[in-house]
Structure I
Amino acid sequence: MHSEILHLPRIWILALASSLGSVLAILFTPALPMLADYFQVSEQTMNASMTLYLLGYAVGALFYGPVSNRWGRKKALFMGCLLAFAATLFSLWMGMLQYFGMFCFARLIQGAGAAGGLKVPLTMIADTHSKESASRAYSYMMLAAILLPALALGIGGSLVSSVGWVGCLIFMSFYCLLLVFLIYFLPETAKEIDAAALHFEKVVHRYKKQFTDSFLLLHALMLGLCSSCYFFYAAQGPYLGIEVMGLTPQAYGWLSWIPMLGMAGGCVIAAHLKQPPRITMISGLILALTSLLVMLVCFINGFVTVGSFFILMAFVQMGIYVIGPTALSVALNEATDKSNASAVSQFINLGVAFAAIYVLGLFPLRAPIVLPALIGAALVGMLAIWLKLKAHHQKIS
């Protein structure tokens, strides 16, 4: 057991790597309106670059399962970060030439590369940690996944204001290079190398086994519903804050740190709450559902304020981020093929979140109760999964 991976600086190297995908996605968003003008396309068309990035991010996770079994976790992570770096430079080149189609293709490949940064660190933790310490490590990684994108959003806005969209891509390339350098200091955690891991028949057989493992799939679905709650908030929050409450965009941006602090608090609680997984998850669900019910009552009665939205949302997200790391830890620690299990769990996680936000985009609804209703539906789904898994959790606690 390489328990030292929990200590500085290695856990933070893994945290930086696992946040690569979200940083590359979020940092670029302030540049989208400028790029729409630059490419002479509509903002809706410009959003295709983000959609393709997320598609590459979700599907790309499946690539790193067999690769990390064949060549080891460290080399797989190195390959992912290097691919993201090359795709970033390619997107910069295509952008300079104003080739919109190739620019979007480069973003697809960039997402596939960044997927390695998310998937491989999860496997490295599952390789080396007990159930309890793995849950803490996943919580710290999710904490980084909250704070680093928030920082990236501010950096992206500053770069767009000062040097334009090119500055965002240059910063991305340096971030990827930094990770390529830091990977050198990580240990190889694979217990054995499977020379036949990339054989087509073996890949199909192993993924078929993972995709038919109901225990893994249900936990991954729970994780995906947790992620969907965040994306629902990200999509509907500006409408509530700016249009309903009358806040300025700047004021909304500052107040958005309140729910983020709630997410961070949930990660810290999940890291230190020494309870069986079923107790930890139901505690998070009770906190989230109770806070959401109060919010829904306030919204129905026309009471949409900083307290009823931002503060209550902080408690909702706190509960959700108690659930997420716990579900991920249980799923991967029970798996025998941890590499492919983590790939499948992240594919489902990102796929569910992507599908939820895509459907929401097709039917944009504008009413205050929409946000608590959507999050409530996701929480009810998580509760149903928890009830289905309760008996198994009692056996493994």
Structure II
Amino acid sequence: MKIVLFEDEKFTQLLPLAYFRPVWDLRLGNDSVRKFIETQFPETPLQFYAREYLNQNYLPPDERFFLDSEDDVLFVNGRWLPDETKGKSWLLDLPPGKALVVDSEIFAFRSSKKPLTSYFEKGVLQTERVLNDWSTEPIQAHLLHYPWDFIYRNGEQIIREFNRNIREGRVEGRLDSGVHLLNPVAIYLAPESRVMPGVVLNAENGPIWIDRGAHVMPNAVLEGPLYIGPRSLIKAGAKIYENTSIGPVCKVGGEVEETIIQGYSNKQHDGFLGHAFLGSWVNLGADTNNSDLKNHYGEITVFLNGYPVKTGKQFLGLIMGDHSKSAINTMFNTGTVVGVSCNVYGEGFPPSFIPSFSWGGSGRLREYNFNKALQVAEIVMGRRQVTFDERMKNLFKAVRNLAWEIENRVRVR
């Protein structure tokens, strides 16, 4: 039996973070959702079926599933966050022709020698078609729906993966004299990492995991649960608080709390970032700040793809897509959503929703010249020795077209 992760129509609720990647490659804890699903099937390599442009320009050919297959296939929703209390084999017993449903969403379904192309459009599962043709059974399972689901589950996922993979703290990197460790049994320094003098690592409320090649400069204060990815740099005097995950090759300074950074992004300077999620190749200018709490302490509403969505949360900061930038002294209001490849600048608060490929701020937004956006992305990625090849250019073009389709009604022209 093949096991295939799929995307359904709800991928749009994870935009702008999911424009450049399938939903299962979004960061959570120390890794991606994909890695946590893989732990449920230790003896079977997963295959993947995503939006058409991701199938063609993102997924490695040897991992991509082809719908014309007539094999025995178990499809699993790529937004699944597994529950560790269940055994690892419970899904494998699902019989062909049966679908498992979580609140009218397809969680998993199994097909055997049945044409599948009619159930997908542009690589995306059409839920109603499966509900009409498969025998369904309701179950309890957790599907991730919005960016704030990741933010609010991040701390527990760091703890879970530390207990699974590390188990007990140890120092395999370089720990300079003058570093203060609070609860060292919950602190792990991977090989080639370094923590410099004056740093405080406080793991009293959760583990701290500093991965291979990461570097913490003097006088930073780090509090767990916290994960710092490979080759990332924490700047001198930084204050990195609980429930934060920083992906690989990032530079982070200032004050950060309950935030996820996908990877290859910079927030080097002073300024507050809280209850936030940044994509890859993001750069926040010096003294960029976000608010994550309204003055009246009420529920936060965000504009996802231009539509208002009540979050049910009191704290929520910036959600920013890949390749977006902010100028120095930029102020983001509570629950601001910035699309991909935006350049945000100007005095005052920019809009609470900034469509992808936009340029400007509070005064006026205009469309970012697409060729210029490609040029900047190539320069930025090249600085990290990542090649901007033809596949990446095609990915950009497909993202631009999808963003225009989804965000068109709120775009300023």
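Of structures I, II, which gives -5000 when helix-only ellipticity at 222 nm (-39500 (n - 2.57) for each DSSP H run of 4 or more, over all residues; to 500) is computed from the coordinates? The partial results should precede the final answer.
Working: I: -26500; II: -5000.
Of the options listed, only II reproduces it.
Among the shown structures I, II, from which was the value 21.3 of Kirkwood radius over Cα pairs in Å calculated? Source structure for this number: I.
Given 11 as the derived value for relative contact order in percent (Cα under 8 Å, 6 or more apart), which of the supplied structures I, II does it correspond to? Before the final figure, lay out each step's value.
On the way: I: 24; II: 11.
Only structure II yields this read-out.
When FRET efficiency 1/(1 + (r/R0)^6) of positions 209 and 289 (r between Cβ atoms, R0 = 35 Å, to 0.05) is computed for each of I, II, which one produces 0.55? Of the structures listed, the value fits I.
FYI, it's all coordinate maths here, none of it is from the lab. Being a predicted model, the structure only gives us computed values, none of them experimental. Cβ atoms are built from the backbone, for glycine too; each structure is taken alone.
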